[in-house]
Structure I
Amino acid sequence: MRQFRFTDSQRLDVARSYEAGATMAALAKQHGVKRETISKLLSRSGVLARQPRSFCQPDLQRAVQLYQDGRSTFKIAEQLGWNQATVYRHLTRLGVRMRSPNERGGS
């Protein structure tokens with residue numbers, strides 16, 4: 001498998017996008033690479049990584065309410081600006097009964 005190489009222009013674009021607020025995950029998806037690749041590119045470019053946001057209590061309460069109203073973890077993540085796995089992890093830690101893929105929400 002051929003390794004992907006960023007051009008100088010792409011590296012600059014990634015750094016600027018990250019500094020403007022884009023997430024590493026979003027940049028990785030946009031460029032078809034792993035998040036770790038973006039992290040390394042930014043580090044080599046001298047860009048300091050932002051501290052990860054923590055899930056605050058209002059976000060947790062909102063996520064629980066949205067899930068209980070029938071929204072999927074994917075839709076909740078999209079709405080709150082989080083990764084789906086992060087939403088799922090926090091909901092399960094709170095003891096929320098997770099629906100099976102065949103169940104409909106809202107009950």
Structure II
Amino acid sequence: MVRRVAYVARKPGISAEEFWKHYSGPHAAIVREMPGLRGMALSRPSGPQTSNWDAVGELWFDSADAMRAAFSDPAVAAKLAVDRPQFLGASEVVVVEEVLRWEPSLDTP
């Protein structure tokens with residue numbers, strides 16, 4: 001399993017709430033159309049800390065090849081090309097391989 005982790009910031013001129021509404025709504029709907037997508041998590045900062053990022057998005061794929069194929073899908077790529085300029089300011093992406101996962105339920109009999 002590989003995960004594409006994206007730190008994203010809103011474009012200048014839109015509020016944090018407008019950004020989140022678009023990112024978790026119309027943008028997420030486009031992403032869900034990706035072939036081979038196994039899961040998605042969208043998170044945003046909360047609490048008193050500050051950050052340069054307005055959200056973190058994680059997309060899960062079976063392999064790096066599956067991830068590349070998903071982002072190369074012509075229909076999805078076309079929609080993303082139109083959608084991203086509406087809300088996206090900056091982003092930083094890292095692809096990671098899941099090595100260890102701990103879940104509390106695994107510790108209880």
Computing FRET efficiency 1/(1 + (r/R0)^6) of positions 39 and 63 (r between Cβ atoms, R0 = 30 Å, to 0.05) for each of I, II, the value 0.70 comes from structure I
From the coordinates of one of I, II, helix-only ellipticity at 222 nm (-39500 (n - 2.57) for each DSSP H run of 4 or more, over all residues; to 500) came out at -16500; that one is structure I
When percent of Cα pairs over 22 Å apart is calculated for structures I, II, the one with the largest value is I
Re relative contact order in percent (Cα under 8 Å, 6 or more apart): value 47 computed from one entry in I, II; matching entry is structure II
Distance in nm of label points 7 Å out along Cα→Cβ at positions 31 and 55: greatest across I, II for structure I
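FYI, it's all coordinate maths here, none of it is from the lab. Here the structure is a predicted model, which means the values were calculated and not measured. Cβ atoms are built from the backbone, for glycine too; each structure is taken alone.
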